[in-house]
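The following blocks contain the structures, represented as structure tokens.
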Structure P
Amino acid sequence: MARVHTQDTVADGPKDTSKGSLEDTAIYLPEIHDLAPHMAPRLDALLDLLPDAAREHVAWLAVPNWQDAEPLDAVPDFARRLRALAGTPVLHGWTHSLGPSFGNWLLYGHDNRSEFAPLGRAETERRIAQGRELSARAIGRSPTWFCAPRWQGNAHLDAVLRAQGFEGVMTRDGLTHFTLGARAVPALNFDEGARAVVNGVALLRRSGAIRRLLASRVPFRLALHPDDLTRPAVLRQIRHVIGRLEAEGWRPAGLDDIVGRAMGEAI
């Protein structure tokens, strides 16, 4: 059965192999996940949640072929909308799905979305190569960063990404740049599926994590998902966080800026 992932702590992140410093900085990377053609009506609503200054810095995670049924290049209007986005495109899997799963349905109300977790090397290579090719064709840019669906990779993922020329990978806990090193920059996630009980528990546990995170003034990633807009309590919590970010002087920063600061080099 799938494990329930809740943002109840600020993660320690990957082992720090960089020489840079993010001390005394209150910065965050805005992220929008799970972009696919059927999510088009929600894209502007997600952008509207963010402060004006944050919109140009968004790391936007597009799924090349959502559920193996929605290739990005099959909907020209949506592809053009993605082409016009500021910020950094990030490859977010291939289909974002491993198909039906009773455990995932029971806990989350949907299929198994840990697409890359059980894959061997050959299938990992295939899905990443296909996803990057289709993304480049659809949006006119070839993503150089990768984030596995649900942040769940596998033992082969980093080696495959390096071999295919990616700059780095996002995990739930941090960012790894394949040349400069790894640094903890945790993701604050609000999407825990469709089940009311799971969401209720996650909401309470996340409240404590938010208090600790904002008090610590450590850099983090604000991870938004289209389905966040459908859950009123979650949406209120997101607005509360964004309001505090503005009131307490947090600054949005793009992916290259955060990586450059973390690793101590400009990129």
Structure Q
Amino acid sequence: MKNAFIISLAMLISNASYCQKRVRIEGSFMIVAIGSDGIMVASDSRANFADSNDPAHTPLGYFDFVQKTFILKNRMTISSTGMGIIGQYFEYYLVKDFEKYTLLDQKVYDLLKTYDAYLKSVCDEKTYAALENSRIACGYENGKPYLCYYEPKEPYRFINETYIESGGSIFPKLYDKKLTCDSLGKLAKKAIYQFAADNKKKSLIGGLINIAKVTSENVIWLENEPKPKWKTVTDFLEAYINKKATITFTSEANKKKLLEILAIDYPQIFNKK
């Protein structure tokens, strides 16, 4: 039964291969840090549309509901940054499916390897090869906190004392492991918004900051628990056409360009008579 389900899912992801689309969906920022009462996990919720034919991936528009931190078995988290979708699925859907095959005694320091193996099994070759996401897993083993980092083509890395961030924010200057997760979450939120403003990346990074707390006993949301609405990009774009979802365009010219690209990629939605 398990193998049959995975084969079916692989066919779905293959048929909706990300590589076949001209539009690119990406952008995010995450911070995880060990505090006095647990591990704080923070991620933004913004993703942008860009033209894959544009080497600079200039943002054409963005939207703000994308979940990038996921809770597994109520004791571990995976956070993802980079491409906002896998195949044409928002990652929440795949993580929830992966969780079905994750054992209760799954070790957090092996979680990213297990998840990567899952993605390889359910994606077609081109979709898997196109994945560019960095990921962080957080959790406790025998009372010890683990921050585990993965970047494509790089070795897995474990950090057990401090923090990991996407890079370049003011968070390292503010960090103190004596702070509670609640306090660290507020610092992380400030750092993410300031980084986006200082680096002119508001179309890449922003929206609500989802903040969770991981302890040796469980995982809870401290701020802005995500509420996933759509399984696929098609679902989201249909909601946009029906005025039930919003895309913020970076300019009128970019609005025209993005809608032209979406009409090519999703003619069944944008070319309806």
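A value of 0.75 was derived for FRET efficiency 1/(1 + (r/R0)^6) of positions 131 and 179 (r between Cβ atoms, R0 = 41 Å, to 0.05); which structure in P, Q was it taken from? Going through each structure in turn, the value belongs to Q.
Set P, Q, criterion relative contact order in percent (Cα under 8 Å, 6 or more apart): the highest-scoring structure is P. Which of the displayed structures (P, Q) returns the greatest value of Kirkwood radius over Cα pairs in Å on calculation? Largest value of Kirkwood radius over Cα pairs in Å: Q. Each of P, Q could give distance in nm of label points 7 Å out along Cα→Cβ at positions 27 and 43, but the derived value 2.7 comes from P. Here the criterion is distance in nm of label points 7 Å out along Cα→Cβ at positions 235 and 259, and among P, Q the highest value is seen for P.
Readers should treat all values here as calculations from the given coordinates under stated rules, not as data from a laboratory. No experiment lies behind these values; they were computed from the predicted model shown. Cβ atoms are built from the backbone, for glycine too; each structure is taken alone.
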